[in-house]
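Undergrad: Read through the structures below before going on.
Only the coordinates and a few stated rules stand behind these numbers; no lab work does. A quick note: this is a predicted structure, and the numbers were derived from the prediction, not measured. Cβ atoms are built from the backbone, for glycine too; each structure is taken alone.
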Structure I
Amino acid sequence: MASLLKKYAYYFVLAFLLVAETSANPLTVLLDWKPNIHHIGFYVAQKFYEQKGIKVRLLHPPQTAATLLVAQSKADFALATLDDYLHARDAGLPLKAVAAVLQKDTSCFAWRADLTTLTNPKSFAGHRYGGWGSPEEKAVLRYLMGAAFSKLTMVNIGQEDFLLAVPRHADIIWEYEEWNILRAQREGLKVGVYCPARHHAVFDRPNLLLVAHARKASSFAAFLEATSQGYQESVRHPHVSAQLFASQLSLFDPHFIEASLVKLGPSLLDAKGQWGTLSSARMIRYAQWMKEQGLIRRIPSDL
């Protein structure tokens, strides 16, 4: 069923983009999921796009084959996790990462704090992990848990978030600390977390990338400069940026957005305060890990 939905979603987005090509030809950016705090810079950057005479269309339909659409030149950019990008490159898609949206991986395994036996991955044995069924999940959990992995029950909960999934369908779930974990905490739930990037250097990686077609990757300097301005302004002015983001989408409480942005801010910029920096060394280190786990066959030479 999931693959069928993904197939239909792909053709939906493809048809939408083909229609868009007859308009004023805005740059199209395919988000990796529903709008969330990771995307705020694109929304704050709208005024900078306008100053440069750039029109940008942000699309976020569910289950898009985003990297494939970019590889087919049906969209200009896609947001992709480092895993997805490396899989796409391994499959031979002509893609190139042009910026890192996140300098760090802020994802954590989370559980209700009243499950006092849970403290770290090895203690996950005998419990239910709720995920989306990707090979990376199993590889990461097996790597962190060792032999105890055989005693973990894997439950596919799709895209159900922490508040909905725990404890009905799962005991442990993988979430972003500045998003659904923070939301659960703000609703009064005590949450225990284990964040792999804080314990294992290999997971300290830029885990959300802006990807373009390899042939066009050097053609978007003005867009990238404006986007960088949007993210830098988001970090410098979280209150105003949160209000703007919430008003554009009418989906979120601006107080929550501001708290989320403050928490995320240090992960959006590098040590020099710049957005978009691609750390080849950290990307290669993670790609080597993926290859060792049998997730990819080769490491791109131009990471």
Structure II
Amino acid sequence: MNTPYDDQSTFDRRSTFDRRSTFDRRSTFDRYYYASGCGLPYQRDEHWLSFFGGIAERIASDIAPGSVLDAGCAWGFLVENLRQRNLEAYGMDISEYAISNVHPSIQPFCSVGSISDQTQPVFSHRYDLIVCIEVLEHMQPVEAEKAVVNFCAHTDDVLFSSTPFDYKEATHYNVHPPEYWAELFARQGFFRDIDFDASFLTPWAVRFRKKQEPIVRLVSDYERKFFLLWKENTDLRSLAEEMRRELALKIGAANRLQEIENSRSWLFMQKLIQKRERWIPYGSRRERILQKIHLIK
């Protein structure tokens, strides 16, 4: 569905999810899940350390927060990389198995708990930034909404990503298009930072920030971004049409050349050339004599 849900449809959707899934998230994200449910096996190796190292570098350079909470931190790779960059980073995850695999150097900064529970110790203070990477799609809609409320109550800046189309993963009970999450954050006074490119995280990642501006300013910002995207799309479509016309002309010319090459006159000309090469080879004495005769004439 491509439009935000109204209150009634939200209620109906919650009921459907509650009836069909009652899994225990604490026990679901175990050794088997991390070995098979993350694409590549989720483990302490060069791939994952490099991946989260790149994210940490962009957070440190592009946002430069003093304190960060990684909500759904798994094995704490992002927390570890942020602390290596002298940022005050913390993490929390529902999985006891995941937290048990956190590197000893950051164990004091990572804890087991639900991000939908506002009584968790990590929510005892505010952060400059809260990061949530591919977590809320694993939660029931009601719990995910509580998590969004918790984020917005403890920061003014959220870096957020949740897949809009990966329904094949068995624990993805709450997959939605980007506008669904944008609506949840908007209810808390948070809106997309249209000038921030969060695609270093995932192609669909968004930076939501608390906005105090009047609605007319928000509309102006969105229209500005919309116009730039519309202009880019229009120009690219126009370029594609021009390239298509040019390609059609070249294909037409190639077809006409093929017709010429298949014609009787062309074939006859090719036979004459072959006979000439056989009777008067290039660079031969015959060719030199023929050239002299031509000059005399």
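Undergrad: Where does the value 26 come from, among I, II, when relative contact order in percent (Cα under 8 Å, 6 or more apart) is the thing being computed?
TA: This figure was derived from I.
Undergrad: So, one more: When FRET efficiency 1/(1 + (r/R0)^6) of positions 54 and 142 (r between Cβ atoms, R0 = 41 Å, to 0.05) is calculated, the result is 0.75; to which of the structures I, II does this value belong?
TA: Here the read-out was taken from II.
Undergrad: Still on this structure, I have one more. Any idea which of I, II comes out highest on mean projected area of the Cα convex hull in nm², for residues 46-93 alone?
TA: Greatest value across I, II: structure I.
Undergrad: Can you spot which of I, II the value 23.9 was calculated from, given it is Kirkwood radius over Cα pairs in Å?
TA: The read-out was computed on structure II.
Undergrad: Out of I, II, which structure matches -16000 when helix-only ellipticity at 222 nm (-39500 (n - 2.57) for each DSSP H run of 4 or more, over all residues; to 500) is calculated?
TA: Going through each structure in turn, the value belongs to II.
Undergrad: Sticking with this one: Using mean count of other Cβ atoms within 10 Å over residues 110-117 for the comparison, can you identify which of I, II gives the largest number?
TA: Once mean count of other Cβ atoms within 10 Å over residues 110-117 is worked out for each structure, II has the highest.
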